[in-house]
Structure 1
Amino acid sequence: MNLLLCFLAFVSGLAHAVTVEEILTKIDANLTYEARESSLQMVVTKKGRSKTYRMHSFGRGQEDMAMEYLEPARDKGTKMLKKTDDLWMYLPSFEKPQKISGHMLRQGLMGSDMSYEDLMESSRWQTMYNGTIAAEEVIEGRKCWKVELKAKESTVSYPKRVIWVDQANYIPLRQELYALSGMLLKSWTMGDVRSIEGREFPMKMVVEDQVQKGSVTEIVFEKVTFKVALAEEVFSLRWLER
């Protein structure tokens, strides 16, 4: 009888095994928010030399994001706006916002290891990739699913992604981003996960260029709130020029 119960429990577990689609859906649900306001610091290190930026950021849903640079002084007043599939940047030295498109999207955000394209594609994994659960592994003491994602179309920036997703909170603790040739281009880690206003959120992200050694970008959120009413104007071109 005990053997039968064990067998039935095993079969039941198989029937309810998580799928890649469920994992990606829960990642989106956890990292998507009706509104978010945050203060953050970005440190870009290249060949042993570092530059520190401080920014104030606003987000809404999966598609809208606005950010203003506060430091260093030479970049103060620089702003960026993402609206669905469009991305603009405003530089104080120019009179009008500049739309970022084409090959410019592959450039590093303010010289960092995170490209503008990374910013545009961060919430579209379900539509961009097919995936399989390759294994279960432990990352920094956390049990994770290792998920391999392969692009559905050739236009995707990274034809292959491998992500390690925390089974407890569905945060992708580590990513590896590959070229079509199989070359590892970047690694991306998330850490210092905290419970903020009823959701789990990674307060630290590190992006490392695996081709250009010694190029690392560290992003640390200093303050985050999801309980904020954002004016519609924040996500407008008028806000960029204000």
Structure 2
Amino acid sequence: MRLQGKVAIITGGAQGFGAGIAQVYAREGAKVVVTDINAEGAAKMAESLPGGAIGVGGDVSKLADARAIVAATLKAFGQLDIIVNNAGTSHRNKPMIEVTEEEFDRVFAVNVKSIYNFAVAGVPHMQANGGAIINIGSTAGIRPRPGLTWYNASKGAVNLVSKSMAVELAPYKIRVNAIAPVAGETPLLATFMGEDTPEIRAKFIASIPLGRFSTPRDIANAALFLASDEAAMTTGSVLEVDGGRCV
């Protein structure tokens, strides 16, 4: 078991990539804290996992909620070794000037501010023993798609902040990496495409050399490697799990 004895917080863990990561981490021996704005979904996911996982509701865009999630983690398990900042949202695919201010603010609050919140809340409890932070960025921050300008910008920020965090936290042996998935079979897929039709799906898939969308298991396997001791010399990387999309 590659994560035996580790405690991990996974944000946005009730579904999609987060659920896949939670399942793989629990399988590999980690004590998992599933957190999601959907508190009931977080609890159900935690109940399905081995190893005494817990579910905690919370809004990752709020610092007070991040502090409460970390406090619940420490109360349950007494330590914190891994933070996976997976929670994310998007505006619908549309011209950039049609995105409302409310949509813009929500995208940056969930995708970017959440990383700040969990750094402030979590890093002080990791500094003594080291650990790993994994931020879920996107190929959108590397090779952006039209109609997703502000989402693209938020994920570009995630990719870059991961590198900056890696340098600053290296003295504490806290490794920080990002994963850049290509569009995946998650609830956000229709938002990325604008509308879910066979024609639009075919257009998106045609831009991926391996010829398919990513899956939660693809992202979970990458997140497992980055959290494990096998990645002991890996920090500041943005791992493209994209079927060749960014080539």
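Observations
- Comparison of 1, 2 - label where mean count of other Cβ atoms within 10 Å over residues 22-29 is highest: 2
- Of the structures 1, 2, the one that 1.2 was derived from, the read-out being distance in nm of label points 7 Å out along Cα→Cβ at positions 78 and 94: 1
- When distance in nm of label points 7 Å out along Cα→Cβ at positions 70 and 198 is calculated for each of the structures 1, 2, the largest result comes from 2.
- Source structure of the calculated read-out (helix-only ellipticity at 222 nm (-39500 (n - 2.57) for each DSSP H run of 4 or more, over all residues; to 500), -12500) within 1, 2: 2.
- Of the structures 1, 2, the one that 19.8, 79 was derived from, the read-out being Rg and Dmax of the Cα atoms in Å: 1
- Structures 1, 2, by distance in nm of label points 7 Å out along Cα→Cβ at positions 110 and 222: label with the highest value: 2
- Among candidates 1, 2, the computation of Rg and Dmax of the Cα atoms in Å, for residues 54-165 alone that gave 15.2, 47 used structure 2.
- Of the structures 1, 2, the one that 18.9 was derived from, the read-out being mean count of other Cβ atoms within 10 Å over residues 182-189: 2
Just so you know, all these numbers are worked out from the coordinates, no wet-lab data involved. In this text the structure is predicted, and so the values were computed from the model without any measurement. Cβ atoms are built from the backbone, for glycine too; each structure is taken alone.
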